[in-house]
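S.K.: Input: structures, listed below.
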Structure 1
Amino acid sequence: MAAYEMTVTVTPQYLADQSDPERARYVFAYTVTIRNTGQVPAQVISRHWLITDGNNQVQEVKGLGVVGHQPLLKPGEQFEYTSGTALATPHGSMRGAYFCVAEDGERFEAPIAEFALSLPRTLH
């Protein structure tokens, strides 16, 4: 087991009620769970996202904290939040990383694996 490790899982969801396909606006929510799977308490300091739409337009988002928080997680603890993004296309993807600082001062990254943003399959 690594001393410095956060495991990130993401569940995306298309928000039809907030989207406007006629105006090329597709809104997605995503619920993120950050779990400290390491052996040392650590704090999530900032985030870095790369959001790519179906036209390969990349939007970069950097900022302190996650939804206004900088959660300090002891080993085994988790923090969950929901955020959202709007794309100009019905399909895209997101990936990124959280920058964390352990209680002992060690800095490390928690990678966020790429996940798809796409409309649910429509039945005809």
Structure 2
Amino acid sequence: MVLIDSSSWIHYFRHRGDVGVRDRVVNLVQSGEAAWCPLIRLELWNGVGSKADRKMLREHETWLPDLKITDDVWDEACALAGRCRGVGKTAPANDVLIAACARHYELELHFTDAHFEFLMTI
């Protein structure tokens, strides 16, 4: 299973999205390996505009695995934020939580935002 960040889902849902990113997400969806978490869903809902996009998100909610943000994930996020600050790096709190979710469930994270590089390796 692969946790797909909203930065990659955007390419999947948009016709003008990066073809390489979209194809990778399509492959993950078709193979049953794609997953998201409540925060990623919220980020997508926050940016959705059209009725067609809302319908597509609702459809995905019916079958896409939704990883829970448990107390352990929150603890991992707090520890990760501390490690980031310890080396002088910062990232948006929502992305720290998403990275912590992937790390907690020991999943690959598919993303296009550069700061995930260090969040997944620190």
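S.K.: Computing relative contact order in percent (Cα under 8 Å, 6 or more apart) for each of 1, 2, which one ends up highest?
M.R.: 2
S.K.: OK, next. On distance in nm of label points 7 Å out along Cα→Cβ at positions 21 and 109, which of the structures labelled 1, 2 is highest?
M.R.: 1
S.K.: Can you tell which of 1, 2 yields 0.7 when distance in nm of label points 7 Å out along Cα→Cβ at positions 37 and 77 is derived from it?
M.R.: The structure behind it is 2.
S.K.: Of the structures labelled 1, 2, one was used to calculate percent of Cα pairs over 23 Å apart, giving 29. Name it.
M.R.: So the calculation was done on 2.
S.K.: helix-only ellipticity at 222 nm (-39500 (n - 2.57) for each DSSP H run of 4 or more, over all residues; to 500) was computed and gave 0; which structure, 1, 2, did it come from?
M.R.: 1
S.K.: Mean count of other Cβ atoms within 10 Å over residues 45-52 was computed and gave 10.4; which structure, 1, 2, did it come from?
M.R.: 2
Here, each number is a calculation from the coordinates, and none is a lab measurement. Being a predicted model, the structure only gives us computed values, none of them experimental. Cβ atoms are built from the backbone, for glycine too; each structure is taken alone.
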